[in-house]
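Q: So, here's a batch of structures to check.
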Structure 1
Amino acid sequence: MTKFPRVLTPIAGPFRVEKIRGAAEGMGAYGDATRSLVDAGIVQPDMIAGMTLALISNQPRKPRPDGEHRASGTAGKIWVRERYTIHRPLAVDDAWEVTGESTGTYVRKGRSYSTTRAASFDSAGERFATNLTTGLFSYRPDPSLPDSFEGLAIEDTPAPEPDWEAAAGNPHVDVLATAEVGQMLGGTEVAMTLDMMAARDTDNPDNPIHSDLEEAKKAGLGRPIAGGSHVAAFALEAVMQEFGAESLLHGANLDFRWKAPTEDGTRIIPTATVVLAEPDRVAFDLQADLVDGPTAMVGSLVIPLLR
């Protein structure tokens, strides 16, 4: 039985430059705000979504009796939910550090999940991100598994919250204050091509199911699928285009759930709808719908303003 919380080995940056630029290129024709951030030497907000995954995938590996290797962490292999707060902008070349721990595993309706939380600090020791990640161990449910949990139940696991103090640094606060409830951003069809997915993956992919047909098949997929943060990036882009490239980098809190895979060759419609506009915050519902298909992603976003 695994003992929780299970502290993970810290990892250090910086990001590979080709990874940051590849993610910007992976936006295709849609992504001017994202590219403007990268051109200014700032990491885009969708990349911050993956800090826990970077921590998990770079854990020390131990051999198995069959000669294979696996990560020593306990996180699920399939990303299904990400909650995170971006406390401050991060320079592309910053030598950051991520610390974290696996907090527990649980079973619901025959599906096994795990939760991992992480805190990321820049080279000056300032926290730039807080993440809580939920992973699924297998696409296929096992009806014989009873509902259960080990470690901290997901309902009892503290989730990241908006950083109200960080709001003071937001250069777009005046524009954000003009947001109106019901205002919908985005709505443009975006083609998710294999070239875009390969650009984001680079020649050294973290998970080749996003760009390699054979690896996708080995994982039980019919075709390569876009990574969760890749899909989310298009909804975030809509907010950044309307309110400013740095609007999400000063205390914003995000919560994404991925509901259906986005395969190469499909088209998505990303949207961001203002659901709350108060003097101290603007909140959005985020969504990415597959054209002629189900909803691929839902999410929420709260941007704190000056109190």
Structure 2
Amino acid sequence: MDTQSLAENLRGLTPSRLEWKFALYAASKSRDGISLEWYSCDMADTAGWVDTVREALLNKPVAEKPVAPYSPFLSDKENIASMSASDDIIRRQISLMCGDIRTAPPRAPEDFASGAAPKPTGYAFLADDESGAPVAFLRRANPFLRGASRLCVVSGGGIRTADSPVLKLAPTVDFLLLGGVCYFFSSGVEKDFELENRYFAVASKRLALIAEADVASNIEALEKAAFTPKNARKFVDFDKQVLEHIIRLPITEREDFLSTYGVTIDDGGRMDTSDDEQCELIIDLLCSRSCLDPLGRLAVGSNITVR
């Protein structure tokens, strides 16, 4: 999941050897969350366009930004965030996306421009590589330009007013699935993958580990503090090594260690969760948000920009 691996995988991708599908999606909100409705469209020389995007990625984003492990606090202006496609945070969404694109019903381009089909939120190119693994390039933007009476196209050596839908595709992506890894070039696409809802599921699993370790005086109080939008996302950066370090320490050493981060302990040596401030400090300590690195590595957050 490093920059070199991404560059090598992109260089090794030969779009002309693969069978690509072009599809558009419309995102809508419901009581159950975000729903993506996919439609397929015929497109000539799809492989040629994918190759153009591949070259553009190699020439700019991949050459200018480092690849870093995904974090909700990672700046997409400075980094390309990455996570395994099998990660609990995104595995289900990737499976649904690939399945929905493959079975997407066809629609004519005119339907999207006229309003007969839902206004697209974005579009994607999907194929299976030589090993059968999915490859996807996704852009979160409506590619159909409106107001055809004001748009012109080159035709027959001259310029005329467009009388059919005009498609504007930019040689860039917001999301890339390649080699079993998800790469986020922009944070906007996280909305369509409902990652914010997944943060709560991740927080629940991490809190189960804390409860099992029996190092918090009141796990219910810690859960109450954790299950807020602000704190749930922190658990994506949960550091199990810090928890294990706290478990191993004798009570006297544990007290000294935790006091460095403003965390107090009760008479039984458990982290005190008696008030909200203490809970916040505990969450920050366990989720790599403290100003000091608890395990003596580089200062936590030194290369992270909160967005």
Structure 3
Amino acid sequence: MKIKSAWTRQIESGQQPSSLDLQDHLDTVHDNNAGFTEAFAWNCRDANGKNSYELLADIIDKKYHSHVLDLGCGSGVLLDLCNQRFGSELILSGVDMNDSELKLARNRLAHTNTKLYQGAAQKLDCFADSSFDVIFCHWALTLMDPVVDVLATSKRLLKESGIFAAIIDGDLKAAPGYLQVHDIIYKHVQCKYPNYGVFELGDPRVRTATELQKLTAETFKDFNINITPINLNFNAAPRVLAREIAGFFYASFVLSHSEFNHMLTDLEKYFIMNQQDGISCFTMPVNRLVVSGRGEK
């Protein structure tokens, strides 16, 4: 806990961090907490019982898709799900810039033919143009800067009839109770870093559906762009829920052990006040972006 990075030093001084500062921060967080996103993301489910990994994997149609790339593949959960569903019917590849996450992915996918690469999503010279039928980006586009380069690279790598699909943070006010939980976490973080939240991780244009639509349309001209707001729910006992949520927010990692525990106490109190039969619910707003190329079935 209490991550110090080039990004936090810039925030502390009131300066706008650069994309290199952001990369250093993300690497530092993931080196110390590899795999921290997967348990929370797996347990957050929509009204139909699907989690965010499944909401992406559902896009694959084996009649039309064979080559799939996961950008920011992390510990390999989405790729593993695709393997479980389709096996050798798909040629799967994953890219992540963090070696600690890739080590987890290599172990998880050791029984498969999935190919994993280390690199930044902004420039992937290891792949030829028009290589993929589907490109996924699970909860990573929000953190990528410059994000325009990521979109341009994705368009270059997609086949003409391909699909680019991403799960991205939704509007703070789109899910009941989310803003209150967000504010509890940021209240504690901003005691240490008053500018945390003034300067966001990644490109803030990705965080609203309107701006995301405009941003995507600038790169994916003549493509169909669909953004679907979805609320994902996580139900658990207040103490469990508080710890799982705190461990998912990047902001939590800048706190010391004692500061983190104080934040946990406040989160647990909030969920205790909103529990029913010992169980509380946390609702996470996300947007599912699906960009479909010409001729996509």
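Read-outs: derived from the displayed coordinates by stated rules, not from any lab. Quick caveat, the model's predicted, so the values are computed rather than measured. Cβ atoms are built from the backbone, for glycine too; each structure is taken alone.
Q: If we compute distance in nm of label points 7 Å out along Cα→Cβ at positions 133 and 277 for structures 1, 2, 3, which one ends up with the highest value?
A: Checked 1, 2, 3; max of distance in nm of label points 7 Å out along Cα→Cβ at positions 133 and 277 sits with 2.
Q: If helix-only ellipticity at 222 nm (-39500 (n - 2.57) for each DSSP H run of 4 or more, over all residues; to 500) computes to -10000, which of 1, 2, 3 did it come from?
A: Structure of origin is 2.
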